[in-house]
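Got some structures for you, see below.
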Structure I
Amino acid sequence: MKSALSHALSVILPAPEHTWLLRACLYSGESGRRGWDVYRTLVDDPVHTLLKSKQGLKTLVPLLLMALRRNDVAVDAALLTHFRTAYVREELRSNIYRRILRDVLSALNAHDVSYIVCKGAALADTVYADPVLRHCHDIDILLLTDDDLTRAASLLPPMGYSRSGEAEDPETRPATWLHDSGLPLLLHRRLFRVPQYDVLLENLWRRRRMQSIAGVPTHVLSPADNLLHVCIQAASCPGSRQSLRWVPDAWNLMARHPNLDWQVVEESAVQSHLAPPLSVTLGYLAEELNAPVPPAILDRLRNAASQTDAIMGETALSAALAGARLDLKRLIRIGGGWRSRALIIKWIVYPSPNYVRSVFRIDHSWLLPFYYVYRPLRFLARLLRSLRKNRTDRQARGDIVSLGK
């Protein structure tokens with residue numbers, strides 16, 4: 001049985017029309033063709049929806065184009081031209097991205113920095129048929145120690161990197177650097193930005209794998225840790241879930257690693273308080289996209305999620321709602337009846353004092369009223385920061401593409 005919290009966390013999942021698009025991208029044969037046919041009936045203008053709107057779907061177009069060719073789907077000539085143009089632009093961009101990535105990884109190796117390449121930079125080469133099919137808008141490097149972080153930072157300026165003006169916080173925000181081309185590089189000391197999601201770096205390092213990334217031998221997360229990272233990023237990072245890239249990432253990870261160590265996934269999730277969001281994302285992959293998630297694992301994760309204490313439940317809900325663009329229509333569509341909807345509304349209006357004390361380290365009860373006054377101002381500041389970051393990212397992507405022209 002899904003808990004009210006699990007139903008509430010479904011705000012992170014793709015909309016129904018996006019599920020059909022993902023089936024068109026991932027399925028083969030008749031199932032893939034049906035995915036595209038149904039998606040086409042649900043959108044009036046696929047060029048605008050996929051390539052020009054702010055939904056972040058255009059990064060899926062190369063993957064979609066390959067699937068349409070694989071499944072022998074007849075596509076309108078004008079639409080096909082748009083898709084081919086988008087593919088060529090992504091190919092040019094990918095070549096520049098990989099050249100910069102190769103320089104960074106070679107420098108880290110030459111100076112014996114202990115690091116792990118994460119997210120798109122690692123997944124494009126290791127689980128996709130062609131790196132072009134996985135859009136990468138930044139480089140994410142996880143450092144094992146503070147000394148590794150210092151040494152890595154010292155190597156960046158000679159390669160054309162400079163510090164960004166974005167504030168950093170070891171607990172929640174990585175150190176961000178910008179290449180002359182506009183490509184961001186993020187130096188992390190944590191796997192997740194949510195401080196309460198605490199995965200031990202020592203365990204990640206012990207399970208790491210060696211892979212060739214952009215032609216350079218590199219450390220990457222184990223398949224189990226990679227799957228955990230992809231799914232939790234989708235549940236806690238607005239950019240990941242809005243682009244939908246997390247779905248083909250997870251799908252391809254499972255397809256490339258049929259013997260994936262699910263025991264590591266389960267144990268890491270339970271030990272690090274990740275069962276609620278992981279049960280939701282894996283449940284979606286299994287139920288909506290027929291991903292090979294073992295039913296027993298999903299049952300145990302849901303059971304663990306239902307026993308999550310109140311503070312961690314509110315933490316998961318807080319991460320899920322950040323940037324979820326939750327409107328009334330979407331709130332009504334959430335499953336689980338009035339309990340899950342009430343849970344969301346209650347958290348938005350009045351998170352529990354225990355949660356506030358724990359997350360914001362408020363030691364004196366008389367300070368609590370000030371937080372509840374400060375809360376709406378904080379949400380407004382976060383919204384403005386997100387809008388500014390989106391504008392910067394769009395500009396950076398345009399700068400990188402222009403280098404390939």
Structure II
Amino acid sequence: MRSNYRKIGSYIRLVDERDSYRKIKTLLGLTIDKSFIPSVANTIGSDMANYKIIRRGQFACSLMQVRRDKKIPVAYLGDLNEAIISQAYPVFEVSDQNKLLPEYLMMWMRRSEFDREACFYAVGGVRGSLEWEDFCNMELPVPSIQKQREIVQEYQTIVNRIHLNYQLNQKLEEAAQTIYKQWFVDFEFPISAEYAAAIGKPELENQPYKSSGCEMVFNEVLEQEIPKGWQVKPISNTISVKDGTHDSPQPVDLGKPLITSTHLGTYDVLLDDTYNISEEDFQDINKRSKVDQCDILMSMIGTVGNISYVLRDDINYAIKNIGLFKTSERKDLSAYIFMYLKSRAITKYIETCLLGSTQNYISLGELRNIPIFFPPSDILFNCTTSLDKIIRQAYLSTRDIHLCQSLIQIALGRMAQQNKEYE
């Protein structure tokens with residue numbers, strides 16, 4: 001055994017408490033990303049008295065299919081007093097928290113090295129399960145309880161910062177949706193002085209358009225009423241719409257990332273788990289589909305319609321099976337088009353255009369034909385000024401989340417290295 005390393009089994013004990021009186025209503029599932037989620041299991045006809053109780057400060061894990069999934073699904077319950085989970089999951093707890101902090105143990109079990117070691121011990125064919133005894137025989141460094149507290153506190157500071165950024169992004173998204181809905185769904189944007197004067201009703205200045213009785217007309221293309229005088233046309237009449245490669249260039253060890261729909265975040269592209277392509281392939285793809293700042297990307301295959309607003313300026317990737325809306329050609333419209341492409345109307349449009357029997361996809365022609373209405377320039381300017389500020393703040397918050405996630409991986413990676421300092 002390595003110096004200062006101890007077997008996990010020396011610090012934990014199994015817990016098997018059943019909800020025999022069926023008092024607990026919160027049913028949780030376990031994810032491969034090591035967290036609890038509300039269970040979606042069909043429990044009709046199930047005897048809930050057999051479900052296990054898990055309490056705050058306890059763990060649950062799944063030791064099945066470890067080799068297939070390359071991970072142990074294991075999670076720590078820290079934000080609920082109690083819940084129930086499937087009886088198939090072992091539930092355990094730290095037997096003496098004066099010797100090992102549960103939060104420290106969970107940190108160790110989040111390390112990729114921990115999962116790789118578990119895969120090594122997993123048995124049972126292709127799917128490969130892990131025996132409880134082998135799980136208990138896995139090791140971790142156990143420094144002093146004070147040093148554990150310091151490590152956990154440093155880690156938790158980063159986690160809290162991520163949570164705050166997620167909360168901020170949720171509020172920013174709600175604010176952007178509220179503005180967009182008021183102006184371009186409910187059509188209750190404030191009437192401009194120019195429009196009020198043009199219709200001979202100066203008293204309507206700054207009043208909401210639709211509820212003030214201003215004229216609406218039915219548009220057959222959109223199948224809805226819109227304010228009189230607004231233009232409706234295919235989006236490609238205003239900006240270029242292109243697509244990335246649909247081929248699979250040969251991967252290389254050192255090169256430029258090739259992103260697909262799985263890498264599209266709403267406010268940033270995720271460059272983790274991409275594969276690299278040669279400079280030649282990169283340049284060839286970018287001849288027809290070069291991504292620039294303020295462009296919008298949309299997934300074309302699989303989960304069609306996921307979009308990403310490109311705000312980073314260090315763009316060094318190519319795109320595959322992704323639609324490219326060149327809003328960088330009209331930056332004054334980019335925030336409005338971004339919100340429009342996220343709207344329910346476009347979701348419904350995409351649903352009518354889907355092709356494919358085994359996997360959904362949408363054609364470039366359908367993307368180019370997306371109908372879009374354009375308000376007068378003064379309305380667009382006033383609204384997009386507010387939307388643009390919100391979107392840019394969400395982008396900065398998202399980048400901070402990605403930075404913190406990198407810091408978490410560094411903190412987890414240092415745990416083994418720090419063990420040498422404990423000795």
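Derivation of every value follows stated rules applied to the coordinates shown; laboratory data play no part. Source: prediction; values computed, not measured. Cβ atoms are built from the backbone, for glycine too; each structure is taken alone.
Here are a few things to note about the model shown:
- Which of I, II yields 22.2 [Kirkwood radius over Cα pairs in Å, calculated]: I
- Percent of Cα pairs over 17 Å apart, for residues 253-356 alone derived as 59 - corresponding label from I, II: I
- With distance in nm of label points 7 Å out along Cα→Cβ at positions 21 and 285 derived as 6.0, matching label from I, II: II
- With distance in nm of label points 7 Å out along Cα→Cβ at positions 117 and 373 derived as 5.1, matching label from I, II: I
- Of the structures I, II, the one that -18500 was derived from, the read-out being helix-only ellipticity at 222 nm (-39500 (n - 2.57) for each DSSP H run of 4 or more, over all residues; to 500): I
- Look at mean count of other Cβ atoms within 10 Å over residues 197-204 for each of I, II: the largest one is in I.
- Value 15, calculated as relative contact order in percent (Cα under 8 Å, 6 or more apart), assigned to which of I, II: II
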